[in-house]
Structure P
Amino acid sequence: MESIDDKIHNKIKKCGRGSIFSSADFINLGEPKSVLKALERMANAGTIVRVARGIYCYPKIDKFLGLGVICPTFEEIAQYIAKRDKARIVPTGSYALNVLGLSTQVPANVVYLTDGSPRTISLKSGRGIKFIKTAPKNLAFKNKLAMLLTFALKEIGEGNVTEDQKQIIKNLLKNEEKLSVEKDYTLMPTWIQHLLSKLYEC
């Protein structure tokens, strides 16, 4: 008879390297305590990597550059948690700036707004992901770039956007349909609407 370790391992392999999971993804394979113990054994053996309490990944392995085990990004972990909890999330502040290339600083703790439960996830790396409860309006964006630009520009502040940052935003907008971004204008402060419209016209 196939052991619970083998059942879990086979399911993980089918998902492929880079996949993220928790014990809740294997509830149909055995008792919760048995699943937890199996994941613990696999982590100790190096088959999987624990990235946070109760969250694991089947890591990608880079052999070309010799980087070895590649753990998932902040974004991948946050998106997994959001999907698992059936919640919506949007990145805020300095992380949005980093994602867009408007800043080279990587925050120690990434903050997301959510309609799910507020919480802080401590990662094995020593960093963390914080989820803050927010109003539905902040999660209503249809266009991802419009969403990221809104929170990044709010972080910079009106009147503080540099010419270099404007050029980066202009280049990003070149690859995004204007109408798609404009549909989210009602969710943005007026000064951000005007800035994006101006950059589209340049």
Structure Q
Amino acid sequence: MSLKIGILALQGDVAEHAEILTILDAQITNVRRESDLTDIDGLIIPGGESTAIARLLIAYKLIDPIREKIIAGLPVWGTCAGAILLAKEVTNLDRPSLQLMDIRVTRNAFGSQIYSFEKQLHVEGINGDPLNAIFIRAPIIEDVGQDTQVLARLEQGPIVAAKQENMLATSFHPELGKDVRMHQLFLDMCVQSASSGDKYVSIER
């Protein structure tokens, strides 16, 4: 089964996500307009600058079309800035975004880029060795709703990965490392959605 994954290509780590998805034999569509959302099996909102992406979502009139697809069941994964844009509640974001996932997020929780770091993480649903997670001006997930599953925490407690139905959010940047397992986890979500017969997912091409 060949999956077609859209990557929101307004700003951020688009090429890095595409490189890993290519390794995993997924087809890739860069999403810049509403028509690009047609016939995709999943959507990645990449890391980047959350305020810039939020402005561009408004400018390109993409907020409502993306929201409608996600509400209808399209799997979506937000990494770093993408997680911020998915969250229902965000500190210090000066404009509305998608506001769909029942999480509360704090932007730049670890400080500026000079405080970037890497950490070995155990992520629920990923077997084997810990994942090497890269944090760059990363948010943290301060709290989650009762229907949201915590997938990973840092040793000191902050939540850095969560899942709610068809929505996945990570504070870190799996696209910047060589480990493909986080992307495979998302592709598995897309396969499950396709198997369920969701009207926004095409199983055969």
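Overview of values
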item	result
Among P, Q, structure where relative contact order in percent (Cα under 8 Å, 6 or more apart) as derived comes to 14	P
Computed -13000 for helix-only ellipticity at 222 nm (-39500 (n - 2.57) for each DSSP H run of 4 or more, over all residues; to 500) - originating structure among P, Q	P
Parent structure of the calculated result 2.2, given that distance in nm of label points 7 Å out along Cα→Cβ at positions 8 and 192 is the read-out and P, Q the choices	Q
Rg and Dmax of the Cα atoms in Å from the coordinates reads 20.2, 67; which among P, Q	P
Ranking P, Q by distance in nm of label points 7 Å out along Cα→Cβ at positions 96 and 136, the structure that comes out highest	Q
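Here, each number is a calculation from the coordinates, and none is a lab measurement. No experiment lies behind these values; they were computed from the predicted model shown. Cβ atoms are built from the backbone, for glycine too; each structure is taken alone.
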